[in-house]
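Read through the structures below before going on.
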Structure P
Amino acid sequence: MTTENEETPIVPEVVPTTQVIVSNQIVDGSLAPEDRTFRGAWQLEGNAITIDMEKARDIHRDALRAARKPELEALDTQWFRAAEEEDDALKADIRTKKQTLRDVTADPRIDAATTPEELKALTLEVLTG
């Protein structure tokens, strides 16, 4: 359903649980993938729900950022303690660990992933290991 001035379909506020909204269209929920990790990357192609890998990569990078946040915070605390103790070697080690965590979202394996499964396998542990 659309309004006279808009081409975008109007989606009701409440969608039955047997249906999902994909690309602003209500679709039979049985077509939806069971794994909803990349739900924000779903797109409708004909009668099939597929995953837009560019959007999935962005979603995965956001998940990696969230996963690394507590680790970076813990390293910040360790760095300040090392600074108080004037332990330059420990500060350098912590600096390296923090940079490794910052670099995970730029890892080329993320862009090389061609399936959602490949992306999901690129955990923070794998990327920093």
Structure Q
Amino acid sequence: MSRIESRIKQFTERLSQWWNSRSGGLRQSATDGAQRAASRARDFRDSERGQRAATKLNDLRGSDTAKKAEAKINDLRATDAAKKAESALSDLRQREPVKKAEEGARKVMHDLFSSGSGGSSTTGGAS
């Protein structure tokens, strides 16, 4: 029995190492893409065109039409159907695959912000 246990343990260790190396590369790729997107967004915000767009967006948000739309959305959120949908989404978020996906997204965001502020990123290691 101990030989079988040791072989299973070796197999799980190799599988774990493979998975960690693979997910680290995927996480790094996602981090790199997110950093490029964030950089482009900053460049756009700083540009004259981005400044004009921000002004127009603020004007739109302050308009009567936008205020009416916001009131309608708030009314819609108060309906029974919206409350049922919110409850269903909350239940869905409690499922294990969704929790794992959220944790993966949090890790990517953490990697993005920690490597963005530190100047260098680190990958690998045990989670």
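Where a number appears in this text, it was derived from the coordinates with a stated rule and is not lab data. Everything numeric in this text was worked out from a predicted model, so none of it was measured. Cβ atoms are built from the backbone, for glycine too; each structure is taken alone.
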Answer label among P, Q for the case where helix-only ellipticity at 222 nm (-39500 (n - 2.57) for each DSSP H run of 4 or more, over all residues; to 500), calculated from the coordinates, equals -15500: P
Structures P, Q, by relative contact order in percent (Cα under 8 Å, 6 or more apart): label with the highest value: Q
Origin of the value 4.0, where distance in nm of label points 7 Å out along Cα→Cβ at positions 31 and 55 was derived from one of P, Q: Q
Which of P, Q leads on mean count of other Cβ atoms within 10 Å over residues 63-70, largest value: P
For percent of Cα pairs over 17 Å apart computed as 76, the structure of P, Q it came from: Q
